[in-house]
1. Hey, helix-only ellipticity at 222 nm (-39500 (n - 2.57) for each DSSP H run of 4 or more, over all residues; to 500) derived from one of P, Q reads -7000; which structure?
2. Out of P, Q, which one gives 42 for relative contact order in percent (Cα under 8 Å, 6 or more apart) as computed from the coordinates?
3. Hey, Kirkwood radius over Cα pairs in Å derived from one of P, Q reads 13.2; which structure?
4. Upon calculation of mean count of other Cβ atoms within 10 Å over residues 39-46 from the atomic coordinates, which of the structures P, Q produces 12.1?
5. When mean count of other Cβ atoms within 10 Å over residues 7-14 is compared over structures P, Q, which one is greatest?
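FYI, it's all coordinate maths here, none of it is from the lab. Source: prediction; values computed, not measured. Cβ atoms are built from the backbone, for glycine too; each structure is taken alone.
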Structure P
């Protein structure tokens with residue numbers, strides 16, 4: 001039988017508050033340990049920011 005060692009997911013959210021909520025939710029629901037990273041992204045057109053978002057990567061590691 002195969003055992004799951006780790007699982008990674010990436011999410012796109014619109015605000016820093018949503019980043020914090022997503023990380024807190026992952027910590028509450030996890031059956032293992034959580035590692036996360038977050039990156040702020042922007043889309044520019046003619047030097048002006050037309051869109052911005054956050055990319056959150058959450059990795060859940062399971063104990064053997």
Structure Q
């Protein structure tokens with residue numbers, strides 16, 4: 001597994017898609033502060049899984065794996 005190209009901190013929050021359907025979404029730091037929601041994740045230090053991650057609000061890259 002190669003090193004990542006982009007690795008930023010983010011905030012996660014639960015998005016409700018109905019009564020019993022919730023998904024975990026990510027926000028970049030700027031969008032999370034503007035919207036005042038989410039739980040902070042120190043991704044720069046702790047990292048992420050084997051997936052690319054984008055802000056659900058502005059679509060900026062939070063984590064991009066090196067191909």
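1. Values: P: -7000; Q: -3500.
Only one of P, Q returns -7000 for helix-only ellipticity at 222 nm (-39500 (n - 2.57) for each DSSP H run of 4 or more, over all residues; to 500), namely P.
2. Details: P: 47; Q: 42.
Only one of P, Q returns 42 for relative contact order in percent (Cα under 8 Å, 6 or more apart), namely Q.
3. Values: P: 13.2; Q: 12.4.
Computing Kirkwood radius over Cα pairs in Å on every structure in P, Q gives 13.2 only for P.
4. Numbers: P: 9.1; Q: 12.1.
Clearly, the read-out refers to Q.
5. Working: P: 12.2; Q: 17.9.
Evaluating mean count of other Cβ atoms within 10 Å over residues 7-14 on every structure, the highest lands on Q.
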